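K.L.:
Input: structures, listed below.
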Structure 1
Amino acid sequence: MTDNPDDILTRLPARLKEARRAKGLSLEAVANLSGVSRSMVSQIERGESSPTISTLWNLTRALQVDFAGLLEDGKTSDQIEILRKAQVPSIDNMGDKCSIRILSPPEEAGGHEVYDIRFDAGGALNSQPHARGAREQLTVLEGTVRVTSGSAVSDLTQGDTARYAADIAHSISADRPARVFLIVKNA
C-alpha cells in the first residue's frame, strides 16, 4: 500500500466505480446494500467527496471487495474485465429494424465509441451530423449494406470496410439481414 494520501485519494474514486461496474450494480443498488446515500456514492466516485473510514468500509463490504486492495497502487495489467453478452448495453429505440449493442466503455462516449449493429431486412440507421471532425469506420461482418455520407454512397459486402465523415448527415441501410462493426471517432 502507498504511503502518500494524495495518491490514495486520486485512485479511490475510480477504483470504487470500477468495482461497482464489475459487479453490474447501479448507484442505487450500492446505496441500498451499503447504507450510504446514492448521492454520496456518486460524489465519492466523481472524486467530489472523500469518504470516512466507516463509509469506505460499508462500500467495500457492499461491493464485496478487499478494503486494502482498493488503496494499493499495484498494476492491474494482469486482469481481464469481462462483460458477458447479456450485460452488454443496447439501444433499441434508434434506427429502423436494427439493434445496436454498445461495445465501448460508457466513459468513452463522445470520444471513441464501438458498436455491433444488426439489421433486419429493410433496416436503416439514419444519423444526424456528429461533432465537427467526427469520422466513422464500418466493417461489414455479414450481408451487404449501403453507406451514405453526405452525397457519397457506397455498397459494401462482407469483409469490406468504409471510412467516412460523420460530421455530416450519414446513414447505413440493408435490404436483407446484415451485421456491421462500427467505430465512431469524435475529434
Structure 2
Amino acid sequence: MRLIVRDNLAEYTQEHLDKDMTLLPPWRRELARRYRHFQGQRDCTLSYLLLCQALKEEYGIEEKPTFVIGEHGKPSLQEYPHIHFNLSHCSNAIACAVGDTPIGIDVESTERKISDALVRHTMSPQEQEEIAGDPIRFFRIWTQKEALVKLRGTGLQDNLHDLLCPNNIEDISLHTEDHTDKGFILSIAKTKK
C-alpha cells in the first residue's frame, strides 16, 4: 500500500493551481473548473495528481488514469480494476492511498466545529463517553468510520453507532495517524489479505 499526504496547502497559490491544472487530462480539468471556489479546484486537482504520483511510485504506471464511478459514488480505475484507491481532503490536507486490496481513507481538519447533534447522530453511547471533552478523540473515531464507509463504497447507509463494533470490522485493518500539529487526523481502512 502507498499513502501520500500533501499538507502544506497554505503555501499553494492560484499560480500553482493554474500550472497544475495543465497536468490534468481534459475530463479532470473540466471537473476541477466546475468548482466555484479556489479550495474546491485545488482539492480536485491535487487529489488527482497525488493519485498519479502514488500509481507511479507503487506500480510504475505513468499514464493518467480514468475513473469509473460505482453505484454509491466510489471511483475505481477503468484501466486497472485490480488496483484500489481512495482520496480524501480537508482544509489542511489532501490524502491518497493505493493498494492491492479495497481501501478507504479519510482526513479531517481538527479545527472543524463539532456539534452535540453530530456527536449524538454518529457516535454510540460508549463512544460519546470516550470523547466527552476530547475533540481529538472524536476525530479519531470519525475518520475511522468515514474510512470504513469509503472502503465499503456503500455510502452512509450503515448504522454509524455500530460501525466500529468488533463483529463489523473483523476482516478490516484500521490505522489512524494524528497530525494535530498540522491540524488534521487521518484514518485508513483496508481489507485484510
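K.L.:
State the single structure among 1, 2 that was used to calculate distance in nm of label points 7 Å out along Cα→Cβ at positions 33 and 57, giving 1.9. Spell out each step's value before the answer.
P.N.:
Working: 1: 1.9; 2: 3.0.
That value comes from structure 1.
K.L.:
Ranked by volume of the Cα convex hull per residue in Å³, which of 1, 2 sits at the highest value?
P.N.:
Details: 1: 147; 2: 126.
That would be structure 1.
K.L.:
When volume of the Cα convex hull per residue in Å³, for residues 41-152 alone is calculated, the result is 191; to which of the structures 1, 2 does this value belong? Before the final figure, lay out the partial values.
P.N.:
On the way: 1: 191; 2: 124.
Of the structures listed, the value fits 1.
K.L.:
Can you tell which of 1, 2 yields -11500 when helix-only ellipticity at 222 nm (-39500 (n - 2.57) for each DSSP H run of 4 or more, over all residues; to 500) is derived from it? Walk me through the numbers before you get to the answer.
P.N.:
Details: 1: -8000; 2: -11500.
The read-out was computed on structure 2.
K.L.:
Hey, another quick one. Here mean count of other Cβ atoms within 10 Å over residues 17-24 was calculated and came to 16.6; which of the structures 1, 2 was it taken from? Provide the component values of the computation, followed by the final result.
P.N.:
Numbers: 1: 16.6; 2: 14.0.
The read-out comes from structure 1.
K.L.:
With distance in nm of label points 7 Å out along Cα→Cβ at positions 105 and 121 computed per structure, which member of 1, 2 shows the largest figure? Write down the numbers at each step before the final one.
P.N.:
Values: 1: 4.2; 2: 2.7.
Largest value of distance in nm of label points 7 Å out along Cα→Cβ at positions 105 and 121: 1.
Taken together, the values in this text are just the output of simple stated rules run on the coordinates, not laboratory data. Quick caveat, the model's predicted, so the values are computed rather than measured. Cβ atoms are built from the backbone, for glycine too; each structure is taken alone.
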